[in-house]
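No lab work stands behind these numbers, since they all come straight from the coordinates. Nothing here was measured: the structure is a model prediction, and the numbers come from that model. Cβ atoms are built from the backbone, for glycine too; each structure is taken alone.
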Structure 1
Amino acid sequence: MAIRIEQVDAGSEAEALGLAPGDELLSVDNNELNDTLDYDFYTDSSSFHLKARVADGIREWEVQRPQRGPFGCGFKTYLGDAKHSCSNHCMFCFIDQLPPGMRESLYFKDDDERLSFLFGNYITMTNMQDHEIDRIIKMHISPINISVHTTNPQLRVRMLANKRGGEVLKYLPRLVEGGIAVNCQLVLCRGVNDGDELRRTLADLLELTPMVQSIAAVPCGITDYRKNLYPQVPYDAKTSAEVIDIMEEFGDECKRRHGKRIIYPSDEWYLKAGRPIPAAAFYEDYDQLENGVGMLRLFEEEFLAELDKPHRVYGTKELDVVTGTMAAPLITRMMEELHRQYPMITVHVHTIQNRFFGGNVGVTGLITATDIIAQCAGKLATKTLGIPAVMLREEKDTFLDDITVEQLGQQLGVKVEVLPTAGGDEARALLRSGLHIARRRKSGS
């Protein structure tokens, strides 16, 4: 293997050696270079032996430099090669049930351990071989996020529709024994890997704690686009409560053993079961926010904490905001509290039903401009519409259905204001306005 150089930084050690775009780096200290993780790890030294393929053949250097740091090579992608695609056909895969008409990149299924370390993606390990596990341990690439779903080998083969689904479970204890911290995700399918199977999975993972440092369970997402896919049954209040009880039981045991809960149900279970979201102390360090664990509680805590600070509010402000069905009760309550404390600020909350995806999809991050336009046209009270940043891609300009923020504003005839995702940041954004100083109303006034 080799990685091809796309650019060389001016003034770098790589330039001093005469390396140029188009050259290929082969090895460092006889360690083969497969990607940028290898490159970064092995060149981060004050001295090393470098082998490369250049225009006139293979060349080798003994690199000596005053200090460690970037060597000066740039590559076509941040990985140095292509992302590893998923080889599974999971019975719960959300990408398999995406509607047409979305951004093309959303239909790519990755299962790449490097993205787990770099961006927090979850991997099933079915693409991995022993030498890749060895590399993770050698480089101490930690933490690694793993989609476990079940520790029953036969059931995991069935759920992933991959014959390696069961055998790669052996990598979990190897990673833990190698000092690699692991975060686990369990996507639960009703009647498949919940109940006694969930108990088995949690019991097995419990033995790998505390290096397995967090475990989250989320319900399988179901859209209207499940033609020819496994017939999933949505969770109801009773079955959601059963999942919560099991998760909390094992979380209590982790708390007893390690002083930390480690095992958490996602917020969606509590909403489905009609139970209150636990207090902030339950979530400790909020280790599983990316799986929707404690997200609602953290938003509320941060939003109210910001309101408790002294603010100068100038003028009046009135706007509309949109949110998904799951967060709507909380967002409505927060906007009412904002108005109670600052009467000059009025926020009209619009709950958007996710008709683009359909099914049981209720998270705000999957709301599309198509649904906002269809459900808000002619119903907005103001000429300003606030949309949560979580609805947009990283550049904060385009929705999942490939409609831009500008196009949304044009369709509805409003100015669109992108609101921060975090509770405190959103409160500050809403408190910004313009003409006179007002005194915040205290409780009971």
Structure 2
Amino acid sequence: MPEQVIELLKEQHEEKPVRELNDLGIRKTERPRLVILGGGFGGLHLIRALRKQDFQVVLIDKQNHHTFQPLLYQVATSGLEADSIAYPLRKPLNAHPDCHFRMVEVTEVVPEKNLVVTNGGTLRYDYLVIATGARTNYFGMKDIERHALPMKSISDAIGIRNRLLRNYEEALLINDPEQKDQLMNVVIAGGGPTGVELAGAIAEFKKYIMPHDYPDLDVKSAKIHLIELTPELLPAMSDEASQKAEEYLRQLSVIIKTNTKIEGYDGRVVRTDAGNIPARVMLWTGGVSGAILPGLGKGLVTKKGRIKANASGRVKGYDNVFAIGDVAQIETKNYPQGHPQLASVAVQQGKFLATNLTRHIKGKELKEFHYINKGTMATVGRKKAVVDMKKWKFHGAAAWLVWLSVHLYSLVGFKNKVVTFINWAWNYFNHDRETRLIIKD
């Protein structure tokens, strides 16, 4: 009998739901409470800029780390380990006297009540900053959403690496040439910077790693297809950069198809208006939309899934709600339709908003955001990159060194910079990638 009672008590304890906490267990202080949704580039640099200001800062994110997304493709192609581009979100909070972090998922915002609803409870705020970033946009194509692989998180990147390496391993065990082609082919949807960099990294893996790791495979039969809807790659960059990137990729035997529309994908064959491509892997970099949360007023979200905000960063119709980064369409004179969804934009908006919030609590007039475009760049591989600056456009080894320097400088955390530099140096001198590991999903 006692054993049965103990078992019953255990079952009751396991079935008891977790109690939701008001304000997520955070005690209200005399400081105005600033709630930041999202620990991406905008949210992180906003917190850093506010470390000496008189706010109670609460950061909310469903992950406990910041991800340096520009280098996700290197995790996906075995160039870097995941922890090289991740940074704990609690660490930068230590510099602030009244800063808190909660790893929960936001389900709704209620601006009329100054309330954020999460899966762990509710949280009141005096000021709210929406910096939730972007999510993959499949443009309503359900079969592609079901079968294609996105690359927005570390788990996505590791999943891509696992799939690519597993497919090569499985190809060794198959005699049927059609199935072998499906396993070894890779299709990349989207010819922007992410798609170009992915294509180049996979092509270099094929060139330098596969002949040694997979001598029993016909490496030449592994085809890499890069598909772009517009007439040229890197459509947001100069014609010179687009042409040079295409030239570099063709040197690496990447098959490029511009002016081509992807119509569907069933996990084995990619259907396009220019013909079908057998492939078990399709990597989707074809577009993003803002990570919108329910609760904002009607008409505040654009067709591209971004929140309308004025030049000060304030969401239209609200006095104490702001938006920055990929999720925000901050309308200015030079960018009436919002700014490009780039890390550099989010960083500048985070720093800018820190100034405006400080001005707001002091009763001063808010300033307007002015984006300083320092240039855009993309790398294709070793000594192959393109850089567009306002008065100078260049490519080749010099552009590649600039790309390496900028990304190394921009990485969050000194340890990450050192580890990444060592990995890059090792890969360069040895034509090797040590992280080609299949890790259980």
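So FRET efficiency 1/(1 + (r/R0)^6) of positions 200 and 384 (r between Cβ atoms, R0 = 41 Å, to 0.05), computed for just one structure, reads 1.00; which one of 1, 2 is that?
Value 1.00 for FRET efficiency 1/(1 + (r/R0)^6) of positions 200 and 384 (r between Cβ atoms, R0 = 41 Å, to 0.05) corresponds to 2 out of 1, 2.
Looking just at distance in nm of label points 7 Å out along Cα→Cβ at positions 136 and 168, which of the labels 1, 2 belongs to the structure with the highest value?
Values: 1: 0.9; 2: 2.1.
Top value of distance in nm of label points 7 Å out along Cα→Cβ at positions 136 and 168, among 1, 2, belongs to structure 2.
Thinking of 1, 2, which structure, once FRET efficiency 1/(1 + (r/R0)^6) of positions 152 and 304 (r between Cβ atoms, R0 = 25 Å, to 0.05) is computed, gives back 0.05?
Working: 1: 0.05; 2: 0.95.
Only structure 1 yields this read-out.
For relative contact order in percent (Cα under 8 Å, 6 or more apart), which of the structures 1, 2 scores highest?
Working: 1: 10; 2: 19.
Of structures 1, 2, the maximum of relative contact order in percent (Cα under 8 Å, 6 or more apart) occurs in 2.
Here Rg and Dmax of the Cα atoms in Å was calculated and came to 23.8, 84; which of the structures 1, 2 was it taken from? It would help to have the intermediate numbers written out before the result.
On the way: 1: 25.3, 82; 2: 23.8, 84.
Answer by label: 2.
Out of 1, 2, which has the highest value for distance in nm of label points 7 Å out along Cα→Cβ at positions 320 and 368?
On the way: 1: 2.0; 2: 2.8.
Top value of distance in nm of label points 7 Å out along Cα→Cβ at positions 320 and 368, among 1, 2, belongs to structure 2.
Determine which structure produced the value 1.3 for distance in nm of label points 7 Å out along Cα→Cβ at positions 272 and 296, calculated from the coordinates; the candidates are 1, 2. Working shown, then result.
Values: 1: 1.3; 2: 3.4.
It must be structure 1, since only it matches.
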